[in-house]
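Take a look at these structures.
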Structure 1
Amino acid sequence: MAEEGSHYSATATWVNGLQFVAQAHLSGVAAVLDGAPEVGGTGAGMRPLEALLVSLITCTAMDVISILRKKRERVTGFKVHARGDRQDEHPRVFTDIEIEFVVRGYGISETAVARAIELSQTKYCSVTNSLKAHITYTYRIETEEPPS
């Protein structure tokens, strides 16, 4: 199935137990996903909600780093951490997700970082805006000395 306009498609092929190989059709990239051992999986792949959390933080990370680069911020390192809480009853969806952006560099503008995150969360990140969870975020700037 080809991608058309804003349509995306993917396929998940069962391997065994609860393990699947999922492939995105646009990029052609595949990933192994598996259930937790306590529910019949082997743990040999990323769990689906882990993949969702990874998708969320990479989506927003791509936005933020792109915006900071356009603003010519001198970023030398960038990392995003996330922690998600699920409800106890089914469907066991994320109820709260905390995201921490760690921006390293020199002369980094706190205003630029805060604005880049805001734009990602409210306008650009498709994954953020597809979730019903309550998402909060913080950021930290680690200052370095300019290169000599």
Structure 2
Amino acid sequence: MSIAKSIPARLISATPVPGHLRIETLPKRFPGLYLVFEMNVYKNMERLAPAYAQSSGYWEFIELSNGGFYMSLKSSAEFRVSVPGNYFEGCMSADAASLVANLFTYSQLAFEHHLDYICDGYRMLRDYVSLHPEARAIFSAID
């Protein structure tokens, strides 16, 4: 049974993890799966936004006030995102494309590992996405 509660997105704030705390963030949030989570975010970004493979870049770790978390590519570039499974194609900011890659990763890990904290993380991130300026495109990409 999941213990996470939905919080209206208008109350959810996003805070980058300070550099000195980065090393402990993923192992704490994804015990036993932190490298899997991180690598899958990168792979999903490469698969969904092929231009990312040519540019890559620095990823911030973002903690949400509702308990959620995601990795966000720090870039001013826009990325063409293509999701073959649902025929979505569109341009997004690096943050929006990162959110798509993270949601795909949470979903994949939830199906593979059946862990409540992964399912809760997915729901908390969706709650945050609901007020993102590019929410419509993000939800269309993951639908």
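We did not get these values from a lab; they are worked out from the coordinates using the rules stated. What you see is a predicted model; the values in this text were computed from it and never measured. Cβ atoms are built from the backbone, for glycine too; each structure is taken alone.
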Checklist entry - Among the shown structures 1, 2, from which was the value -7500 of helix-only ellipticity at 222 nm (-39500 (n - 2.57) for each DSSP H run of 4 or more, over all residues; to 500) calculated? => result 1
Next on the checklist: Say we calculate FRET efficiency 1/(1 + (r/R0)^6) of positions 34 and 66 (r between Cβ atoms, R0 = 35 Å, to 0.05) for every structure; which of 1, 2 gives the highest result?
Outcome noted: 2
Item to check | Entry that produces 4.3 once distance in nm of label points 7 Å out along Cα→Cβ at positions 18 and 50 is calculated, selected from 1, 2 | outcome: 2
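To which of 1, 2 does the computed value 18.0, 56 (Rg and Dmax of the Cα atoms in Å) belong?
Numbers: 1: 18.0, 56; 2: 14.2, 42.
Checking each candidate, the match is 1.
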Checklist entry - 1, 2: which one has relative contact order in percent (Cα under 8 Å, 6 or more apart), as calculated, at 28? => result 2
Next on the checklist: Quick check on the output: 3.1 is distance in nm of label points 7 Å out along Cα→Cβ at positions 58 and 114, derived from one of 1, 2. Which one produced it?
Outcome noted: 1
Checklist entry - If we compute mean count of other Cβ atoms within 10 Å over residues 42-49 for structures 1, 2, which one ends up with the highest value? => result 2
